[in-house]
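*Asks:* What follows is a group of structures, each given as structure tokens.
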Structure 1
Amino acid sequence: MKILFVGAGLSGAVTGRALAEAGHEVTVIDGRDHIAGNCHTVRDPETGVMVHVYGPHIFHTDDAGVWDYVTRFMAFRPYKNRVKTTSRGEVFSLPINLHTINQFYRKTFRPEEARAFIAEQADTSIEDPQTFEEQALRFVGPDLYEAFFKGYTEKQWGCSPTELPASILKRLPVRFNYDDNYFFHRFQGMPEEGYTEMVARILDHPGITVTLGTWYEPAMAEDHDHVFWSGPLDGYFGYELGRLGYRTLDFERFTAQGDWQGTAVMNYGDRDVPWTRITEHKHFSPWEEHEGSVLYREFSRECGPEDIPYYPIRLVEEKEMLGAYVARAEAETGVTFMGRLGTYRYLDMDVTIREALDTAALFLARTGAGEPMPAFVKSPL
């Protein structure tokens, strides 16, 4: 079969590779001038630093199959994400751990003492937290919420934490030991030569043709037996029902000599600091040595029509519109929507790859049995 993939990010590359290996003729297009989507990396010509062009991407997973898959194409070097945050004129460790608690409260708690103390701070009158703020107050109490979550969240999402769902905060751990590894997955690391080179190797197959700087036209579907769409779901329909809400990011790049901030990621929790964080990219490749340094100040704002969408908002208004777009998509034939943009969901890289592999397996099974492929392998709703 002739199969078209719209988008040369992880979704298109992984599913496309699997179908090419199965003997299908795969074409991958992307409107941008590079592959790898938002995990695109490039070697900075001035400093030699490997730069995460659209912000840092750190690979972490408990899925052994996904880890085996990515390490099939590139060696991964060990990497632990140790985030710091500047709040009220001090630097603290994130996620909140025993060191953070002791430093913030000027205590020397042991784990069980800290656990009991935080339980006393928590607002136990909130039995079923519905909003981000309620979840935080129920979780850690007002002091830690104000210092580490409130201002940062207002900047990141552009709204009050009272308007955000509790599920956003449920992803963040609180630890009653001194473990400051942001993630707790079995497999963590960074691709030795960058994500773009990894994706290039995935796409390097005689059955795959890649064309960049090429935007999708509906007429292209007529020349292919199936289309896999990993662009914006609403974009497929020309935004006829309106635009789904996203947050986008602006980056203020600057360079320095030596080690500018001593860590890869420094959050800024205070509301009066306009950026959410500063990232120092050479620390994402700690096995390399560079005299110069490349840093990004990161600013979050509402995504406009010409901006790159990063984080789906998924509040009530968006969910209503999403339901209408999903109904439209499910009425289509010959197209499958996939990935972060195609399903309007926040996805880590490992989940994206797992769903891409599952999508390829389902396509091969369905076409082998003469059955149609669904619009979604994983429903956005």
Structure 2
Amino acid sequence: MKHVLESVESQFEMFQILNENGEIINKDDMPDLSDEDLKELMRRMVYTRILDQRSIALNRQGRLGFYAPTAGQEASQLGSQFALEKEDFILPGYRDVPQLIWHGLPLYQAFLFSRGHFHGNQMPEGVNALSPQIIIGAQYVQTAGVALGMKKRGKKSVAVTYTGDGGTSQGDFYEGINFAGAYKAPALFFVQNNYFAISVPVEKQTNAKTLAQKAVAAGIEGVQVDGMDVLAVYAATKHARERAINGEGPMLIETLTYRYGPHTMAGDDPTRYRTEDLDNEWEKKDPLVRFRTFLESKDLWSEEEENKVIEQAKDDIKKAIKKADEYPKQKVTDFIGNMFEELPVNLQEQMEEYKEKESK
């Protein structure tokens, strides 16, 4: 049995196209992207890095609520979203707000979500997504259901979800991939392995050498991808999507990545469980630096272009936070009214009570 296990684990080698020096090492799997597509990917990653920096600053100023930093995971998040179509449905985790924004969620609503405002959870017409899931792993079960619904309706689209390495220790993770596998539902399950579920290292989460191999038990395909390589993530997602819409079932995609900041801004201190040497090692793998080097070698990117993106991001953020500040404040009656289509008697009484208080 040990021989069988080792045989399975040895098959899950990391898929990579662009190495740490920004060099193509896998020409056969290079995705068919135009020069403009490549530049757009870089623009989105730079924009999202600035959004992350400003969001952390806004959180510290008390102008945002819950926030989970994203720096370091841009290639994993945006490379995967870039391979999707508008009709695809995203079911994100709490760190996956960037995918929602590039899928169509207005920036000011992302800020309202962080503040806990109900309007931040109301997806605009045409944006196929749920609001970020706070319960670890719950989105995996939801994704299996959404994907099965797409299949039964004959839609040529996929349901996509994300969790971290810690999420693979949840029962919902196994239930989701097993259900989707049994029905060959068109679902893409991402595990963004940033090596620490808050403070618990991945080797204490599981005895498995890879998280991608967990797909084997569910009878679905799995792949481990260099999550700091935006081209590899894009290519793997594109392949998985094509398989899914052709009726070949779901795929589990483990992206090896790293979050440079804390788990969330709610008091986490990564210096207590991560070494400086480890942080320095992963900084050398920065997805923005790697992709910038690649684009510059093709004369597709410059400091001037990057500065334009940075200024655009800062301007957009300034306008979006202003709009979020101006949005009507929540009232208790809003919460009560949003809970049910028809209020039960006890809430009808509370509604009248708070309406009177709010009118004064």
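*Asks:* With mean projected area of the Cα convex hull in nm², for residues 68-163 alone computed per structure, which member of 1, 2 shows the largest figure? Let's see the in-between values first.
*Replies:* Details: 1: 9.4; 2: 6.0.
Comparing 1, 2 by mean projected area of the Cα convex hull in nm², for residues 68-163 alone, the maximum is at 1.
*Asks:* Distance in nm of label points 7 Å out along Cα→Cβ at positions 12 and 116 computed as 3.8: which structure among 1, 2?
*Replies:* On the way: 1: 5.8; 2: 3.8.
Attributed to the structure labelled 2.
*Asks:* To continue, here is another question. Determine which structure produced the value -15000 for helix-only ellipticity at 222 nm (-39500 (n - 2.57) for each DSSP H run of 4 or more, over all residues; to 500), calculated from the coordinates; the candidates are 1, 2.
*Replies:* Working: 1: -8500; 2: -15000.
Computing helix-only ellipticity at 222 nm (-39500 (n - 2.57) for each DSSP H run of 4 or more, over all residues; to 500) on every structure in 1, 2 gives -15000 only for 2.
*Asks:* Still on this structure, I have one more. Which of 1, 2 yields 39 for percent of Cα pairs over 32 Å apart, as computed? Before the final figure, lay out the partial values.
*Replies:* Numbers: 1: 39; 2: 34.
Working through the options, I get structure 1.
*Asks:* When distance in nm of label points 7 Å out along Cα→Cβ at positions 44 and 252 is calculated, the result is 2.6; to which of the structures 1, 2 does this value belong?
*Replies:* Details: 1: 1.6; 2: 2.6.
So the calculation was done on 2.
*Asks:* Right, next: Given 15.8 as the derived value for mean count of other Cβ atoms within 10 Å over residues 196-203, which of the supplied structures 1, 2 does it correspond to? List each step's numbers first, then the result.
*Replies:* Working: 1: 21.9; 2: 15.8.
Structure 2 accounts for this read-out.
*Asks:* Among 1, 2, considering only distance in nm of label points 7 Å out along Cα→Cβ at positions 52 and 180, which has the greatest calculated value? Mind showing how you got there, number by number?
*Replies:* Details: 1: 1.8; 2: 2.3.
By distance in nm of label points 7 Å out along Cα→Cβ at positions 52 and 180, the leading structure of 1, 2 is 2.
*Asks:* Have a look at 1, 2 and say which one yields 3.1 for distance in nm of label points 7 Å out along Cα→Cβ at positions 140 and 156, as calculated. Spell out each step's value before the answer.
*Replies:* On the way: 1: 1.1; 2: 3.1.
This value belongs to structure 2.
*Asks:* Still on this model: Tell me which of 1, 2 gives 3.6 when you compute distance in nm of label points 7 Å out along Cα→Cβ at positions 148 and 204. Display every interim value, and only then the final one.
*Replies:* Numbers: 1: 4.3; 2: 3.6.
Label of the source structure: 2.
*Asks:* semi-axes √(5λ) of the Cα gyration tensor in Å, for residues 188-307 alone computed as 27, 25, 11: which structure among 1, 2? Could the numbers behind the result be given before it?
*Replies:* On the way: 1: 35, 24, 11; 2: 27, 25, 11.
Going label by label, the one that fits is 2.
Every number here is computed from the coordinates shown, using simple stated rules; none is lab data. Predicted, not measured: the structure shown is a model, and the values here were computed from it. Cβ atoms are built from the backbone, for glycine too; each structure is taken alone.
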